[in-house]
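A short reminder: the numbers here are calculations on the coordinates, not readings from a lab. Bear in mind the structure is a predicted one, so any value in this text is a computation, not a measurement. Cβ atoms are built from the backbone, for glycine too; each structure is taken alone.
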Structure P
Amino acid sequence: MNESALSAALATLQTRIGQEVHVSDWLTITQERINAFADATGDHQWIHVDVQRATRESPYGAPITHGYLTLSLSVPLRGLVDVQKPIVPGITNIINYGLNKLRFPNAVRVGARIRGRFTLQSVEQVAPNVLQMTEQYTAEVDGASKPACIAESVMRLVF
């Protein structure tokens, strides 16, 4: 364990509480991505995967993404899978610990673009080599007044 890296990370992150710490690039939601998510989860509800019926019958006039797909995109939108750009130096692993709150106030139609905004809410040391960090994830929909997802994500940073 690298105690100095953990201490430095804790000090750095504590100065950023309440601040927006990351804004992602825009990501276009494709029908292929929705279909792959439906296959992975077994959720093939027509409003997501039946293009003709969703266009004809849904209140959105098109298929929409699964809410949990929008949530799961927080990981790549935050850059948590990029080992070349760690949140702070010295991290050996990031573990999704859970959610405190989750809402889906707006639908994401196929072809829409979303991006993630991340605000640091809290950070604390919870074990000798672990920090627990809570961020608010807001998935914005390009051109929409309401976000698609707002979640308080809890992560454990292992040093």
Structure Q
Amino acid sequence: MKLTHTIARVLENKRENRILSISPDQTVYEAIKKMAEYGVGALMVMSDNQLLGIISERDYARKVVLQGHVSKDILVREIMTTAVVSVNPWRPVDECLAIMTEHRFRHLPVMENDAVVGVVSLGDVVKWIISEQEEVIHELEDYVVGSYPC
């Protein structure tokens, strides 16, 4: 099944399309606390509405915990991922999934005119794909039993 719908459709179907962010000058502890509060695995690192990077639980585990640092002593800017890959809202879902798989990350900022308009997680994309597949299955079942509208 080719996923030709755009990532904008995934954003539309999310319960909340909030962009959770943190300043690069805040502590890693504050970032982890915010992630826990909202039940997310990453935050956009922003300053003056400009995306500077992403901080994820993976960054925390690898760059703080494993190196023996204390999260209250380290700033977000010291461990954030700065090589951010983003997409525009009109990018097909299958391409976005391929990008996330190829680069081995779980959060993908969606940008339009240099502004973050949303963030999709791998979970968001998988949930959307399952929903689309269920819809296709339902339509095929209706067709087979003859209740599909002509």
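Source structure of the calculated read-out (FRET efficiency 1/(1 + (r/R0)^6) of positions 18 and 50 (r between Cβ atoms, R0 = 35 Å, to 0.05), 0.20) within P, Q: P. If helix-only ellipticity at 222 nm (-39500 (n - 2.57) for each DSSP H run of 4 or more, over all residues; to 500) is computed to be -12000, which of P, Q is the source? Structure Q accounts for this read-out. Computed over structures P, Q, relative contact order in percent (Cα under 8 Å, 6 or more apart) reaches its largest value in P.
P, Q: which one has FRET efficiency 1/(1 + (r/R0)^6) of positions 10 and 42 (r between Cβ atoms, R0 = 30 Å, to 0.05), as calculated, at 0.15? Among P, Q, the structure yielding 0.15 for FRET efficiency 1/(1 + (r/R0)^6) of positions 10 and 42 (r between Cβ atoms, R0 = 30 Å, to 0.05) is P.
Highest-scoring entry among P, Q, by mean count of other Cβ atoms within 10 Å over residues 26-33, is Q.
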